[in-house]
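**Student:** Structures are listed in the sections that come next.
Every number here is computed from the coordinates shown, using simple stated rules; none is lab data. Keep in mind that what you see is a predicted model, and the values were worked out from it rather than measured. Cβ atoms are built from the backbone, for glycine too; each structure is taken alone.
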Structure 1
Amino acid sequence: MPSRPAPSRRDARAIASLIADAFADYDARFGDITRRAQRRFAQCDWTGAQADAVARIDLYEQCVGETLARLDARFGDRLRARMLWNQVRDAYAGAIAERLDCELDKTFFNSLSRRLFGTRGADARLEFLAVDIEPTDRITHPVARHVYVIGDDLATSCGRLLRDHAFVGRFADLEASARALAAALRARSDTRGRAIELLRTVFYRERRAYLVGRIFDDETWAPLVVALTNGDGGVAVDAVLTERRQVSMLFGFARSYFHADLPTVGDAVVFLRTLMPHKPVDEIYAVLGRAKQAKTERYRRLLRHLQLNPDERFVVAEGERGLVMQVFTLPTYPIVFKLIRDRFGYGKSISRAGVIARYRLVARHDRVGRLVDAQEFRELRFAAARFEPALLDALLAECSETVYRDGGEIVLRHCYIERRLRPLNLYLREVDEAAALAAALDYGQAIKDLARSGIFPGDMLLKNFGVSRNGRAIFYDYDELCPLEACSFRRLPALSGDEALQPLEDVVYAAEGDVFPEEFARFLGLAPALREAFVAAHPELFDPDWWRGLQAARLRGEAPDVPPYPDSARTAVRAQTSA
């Protein structure tokens with residue numbers, strides 16, 4: 001068998017240069033899609049905006065594939081010489097060293113490396129690992145921003161602020177929006193002697209544009225986000241967020257990604273962390289659309305945690321045993337690992353491919369703050385001693401297509417990693433009456449929000465929803481989730497005589513996709529008082545006509561608006577959103 005040619009430093013530099021150019025091309029195409037958001041907002045082109053969101057998500061894998069094809073065509077089998085690739089890594093590191101966002105370049109390199117060499121776990125000789133790196137520590141220059149000194153007339157200052165952003169679209173009544181913004185600031189904070197600073201970049205998502213920044217006085221500051229909507233009448237200030245909790249939820253892990261044309265990303269991440277100091281840096285990268293960098297940072301944080309807690313073991317996650325997924329976690333770390341079982345429990349007809357397809361659907365859908373962002377990982381490697389024995393036995397026995405032992409280590413071929421939430425069924429048993437009522441009602445609102453976004457969750461049992469630290473109900477069990485259009489919402493037939501005494505499933509035929517909303521109340525699993533409150537607050541959920549009305553609206557190209565903030569944050573001036 002002929003031996004491979006000896007590695008050449010010229011080849012190493014050429015490969016490194018090609019990869020650097022490929023990432024620059026990806027970044028430019030990412031920016032091209034992102035910049036379209038301004039035009040989509042100005043033209044109320046919500047369908048185009050959603051198509052752009054999907055195209056941008058898919059762009060990374062597309063560019064990785066294109067780059068591998070170019071590398072293979074030019075360098076052939078030489079690419080897979082580990083000694084050469086080690087030299088490529090060093091040459092690439094030198095080429096990108098001065099870039100503010102060099103961590104993004106490194107992640108792109110790692111994606112190529114892992115595909116070429118089928119890396120299991122991590123290999124510091126072939127990729128960039130550096131567990132101890134905090135990606136923004138080296139960033140010292142401030143992100144570009146506008147600063148507005150607030151004079152005696154707050155409305156005038158707000159008008160100047162909005163006028164600077166008139167390029168987002170034609171304001172319906174700029175002076176009215178300025179007065180509404182001023183009134184909101186007066187109502188929610190003391191604005192004497194203050195200044196406002198806003199990022200120059202406007203953030204877009206779904207049907208809204210956001211001005212993101214801070215409001216100051218001499219000693220304190222608060223986050224400030226101004227939400228703009230557009231409709232037939234033009235642009236208007238729809239909401240003003242000044243509470244850290246509201247801003248954190250706007251940038252949350254259950255939201256779709258923003259389209260923000262940032263010249264550089266790391267300095268924006270630094271700024272956003274001042275607004276949300278408790279939010280992990282990986283979640284900020286994710287919500288800015290840099291999903292692969294988010295995965296890198298989540299993996300780094302996990303490895304750092306394992307190093308600092310050498311005796312902590314993976315354990316089965318709290319909650320009812322899943323029929324489709326095996327779920328485990330670390331007791332002191334807020335994520336869960338989800339693995340697809342080899343065989344599913346009774347009543348589950350879905351396939352492994354079907355489960356993966358549903359996770360893919362969620363990743364590309366408008367998550368409206370009600371669906372967890374699940375990151376897909378492959379070939380993770382951990383010490384077998386890290387697993388509690390009963391969990392390890394279950395993984396090897398029930399997930400053998402995904403999990404195997406390699407000496408003293410366990411390899412996870414494929415898994416999803418998500419933020420850990422408290423299962424709603426457990427949460428309702430643990431909190432006081434007021435908190436339980438709030439969670440139960442928000443559970444109903446979550447189902448409505450999903451329906452209005454075009455998603456039917458399928459299995460709506462309490463155990464399939466979790467509660468975030470902000471008390472928000474979020475859905476995380478995707479194996480029965482489907483597009484709303486795939487369902488046939490039927491009314492129960494009137495039964496009499498012997499039929500009325502028999503189990504419903506014995507006398508009412510249900511085809512695949514048939515749903516009987518009137519039956520939902522039977523399966524909620526809420527305590528009587530909570531169930532009564534739930535039914536009173538959300539009667540639409542039990543009415544087939546309400547569900548069919550949503551379907552009909554979507555067929556007409558309409559989609560109800562789902563504001564990503566509470567009514568308390570909204571102003572009196574609101575644009576009439578167009579369909």
Structure 2
Amino acid sequence: MKYQIFTLFVCLLLILPKAIAQELAPHERVLITNNTEATGISTNGKGELVVNVNPGDMRDFMTQAYVRYSDFGAKGDGKTDDIDAIAASHAVANQQGLQVKADDGYTYYISGKLRTAVIQTDTDFGTAEFIIDDTEVVDRTKHVFLVSSTLKPFNLQGVTSLKRDQDKIKADLPGPCLVTVTDANVRRYIRYGPNQNDGSPQTDIFIVDKDGNVDADAPIIWDFDQITEITALPMDEDQLTIRGGRFTTIANQDESRYTYYSRGIAIRRSNVLLDGLEHRVTGEGEQGAPYGGFLNFRDCAYVTVKNTVLTGHKTYRTIGSAGVPVSMGTYDISLSRSLNVSFEHCSQTNDINDRTYWGIMGSNFCKNLILDHCTFSRFDAHMGVANATVRNSTLGHMGINAIGTGTFLVENSTLNGRTLINLRSDYGSTWEGEFIIRDCVFIPAGGASASASLIGGSNSGQHDFGYTTYMPERIVIENLHIDDSNHPEDYQGPAIFGNFNPEMTSDSYVEKYPHVRTKEVILENVTMESGKDLRVSDNPYLFKDVEIRRID
């Protein structure tokens with residue numbers, strides 16, 4: 001019965017999940033047979049994994065409702081490559097709706113061969129260790145684990161245009177869906193500086209219910225006069241849980257170029273909980289290619305990561321697109337087109353103020369990101385975030401770097417960046433919305449000698465970023481203590497705003513692309529360790545029309 005999908009006796013007969021019909025690449029695909037021979041794995045000429053499951057073994061798996069990696073030949077000795085056994089275990093579990101459990105006390109070695117384990121059922125890595133060896137990788141872009149849905153995306157018919165904040169779309173949907181829409185004729189996020197580029201196609205992602213109502217907490221943020229592509233991905237209603245696991249990456253030694261490695265856990269499914277995972281990095285040398293996130297999120301919503309320990313990567317330098325040396329961004333957390341993702345009680349192994357390590361997090365095209373009780377080197381949003389929250393957390397030397405829309409709430413946290421919030425200058429230092437900062441401590445430059453400013457950024461008004469750039473229309477700061485005790489001799493006191501455009505000191509300067517500045521700042525109980533007064537800016541002309549209201 002060569003390459004037949006496994007069928008059992010009537011008492012074990014199950015309706016196979018839709019994953020069997022899902023289009024998978026050869027390195028993800030697993031063919032399952034039911035020969036009476038011993039349970040085992042092999043590889044065919046196409047590079048596909050072939051798994052034979054003995055009927056007696058399957059009855060045992062079904063009775064206990066889970067499989068272990070050792071059931072499919074994993075050695076767990078830290079030397080034998082176990083990735084095929086791991087992938088086989090998940091494939092059988094996915095087919096039959098079983099849980100997967102790692103073996104206690106095992107150390108699984110994962111080589112750089114081309115194989116991805118697809119996770120579609122609850123998985124308990126427990127206290128098992130996983131060594132991911134990136135020193136010789138066949139394809140650096142392929143993830144080791146792929147958390148995916150059994151539901152398939154489909155093209156959305158009949159929607160030809162969208163408006164910002166539109167509250168409903170006309171579509172026939174099977175249930176709640178993630179909708180991704182693109183207009184390739186419009187370019188946004190036209191990057192400025194050493195890593196300059198010509199931008200990205202206008203993209204948005206939002207949630208709709210079965211009746212087409214758009215979730216107001218993750219609104220449509222662009223007008224789409226034309227749509228070149230629009231897809232809907234049904235959202236799983238049941239939560240998939242992944243627990244535990246002690247992962248160690250042996251870092252690559254490649255040339256330091258923008259050849260990103262994606263050798264971790266990819267989340268491509270909504271409604272996921274990751275709890276108690278640890279990731280460490282070893283073997284970083286004099287050179288290395290950057291990483292695109294050990295935890296890599298894309299096209300997902302309602303994901304929570306809690307009680308997790310991650311690791312910042314060593315910073316390497318290369319030549320950027322403008323022909324000058326740049327430090328390469330390299331991440332243990334990467335998010336793209338992801339909504340409602342929370343990190344709770346998470347930390348990193350490195351010193352969050354050690355500048356030899358890059359900021360642990362990067363994101364693009366996201367909405368409603370939350371850090372709660374986290375200790376990270378930074379929060380970052382490159383190509384925009386709509387609504388973000390940092391609460392009960394401590395951020396290190398890279399602090400908060402963001403552009404976006406909506407409300408950015410920073411609450412009951414300690415910030416060690418050069419500014420309290422830095423609006424990324426490479427994307428126009430734009431935030432269309434408001435900042436709320438309350439009950440926080442700001443330690444400029446982590447306690448190094450620095451002239452403090454709260455809101456940093458830069459925009460000459462001469463570059464087209466593909467959108468009108470804004471500063472927060474309203475900034476509310478309540479109960480903020482600025483520990484500016486270590487400062488230069490000529491320090492005049494902390495400034496609310498950095499000098500966003502040193503050349504613009506009078507009406508004679510003309511902005512080709514005007515940077516819309518803040519209308520109102522509300523201050524209540526802002527104190528300075530230095531005892532000096534809070535100023536508006538080193539360049540007060542820029543902010544002469546800002547209303548500053550102080551509440552005693």
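**Student:** For which of 1, 2 does FRET efficiency 1/(1 + (r/R0)^6) of positions 172 and 220 (r between Cβ atoms, R0 = 30 Å, to 0.05), calculated from the coordinates, equal 0.95?
**Tutor:** Value 0.95 for FRET efficiency 1/(1 + (r/R0)^6) of positions 172 and 220 (r between Cβ atoms, R0 = 30 Å, to 0.05) corresponds to 2 out of 1, 2.
**Student:** So relative contact order in percent (Cα under 8 Å, 6 or more apart), computed for just one structure, reads 8; which one of 1, 2 is that?
**Tutor:** For relative contact order in percent (Cα under 8 Å, 6 or more apart), the value 8 is produced by structure 2.
**Student:** 1, 2: which one has semi-axes √(5λ) of the Cα gyration tensor in Å, as calculated, at 46, 26, 21?
**Tutor:** Derived from 2, not from the others.
**Student:** If mean count of other Cβ atoms within 10 Å over residues 28-35 computes to 15.5, which of 1, 2 did it come from?
**Tutor:** The correct label is 1.
**Student:** Something else: I have -0.55, -0.88 for log10 I(q)/I(0) by the Debye sum over Cα atoms at q = 0.10, 0.13 Å⁻¹, for residues 148-331 alone, calculated from one of the structures 1, 2. Which structure is it?
**Tutor:** 2
**Student:** If distance in nm of label points 7 Å out along Cα→Cβ at positions 212 and 292 is calculated from each of 1, 2, which structure is the one that comes out at 2.1?
**Tutor:** 1
**Student:** Separate question: Could you tell me which structure in 1, 2 was used to calculate mean count of other Cβ atoms within 10 Å over residues 284-291 as 18.5?
**Tutor:** 2
**Student:** OK, next. Which one of 1, 2 has helix-only ellipticity at 222 nm (-39500 (n - 2.57) for each DSSP H run of 4 or more, over all residues; to 500), as calculated from the coordinates, equal to -1500?
**Tutor:** Going label by label, the one that fits is 2.
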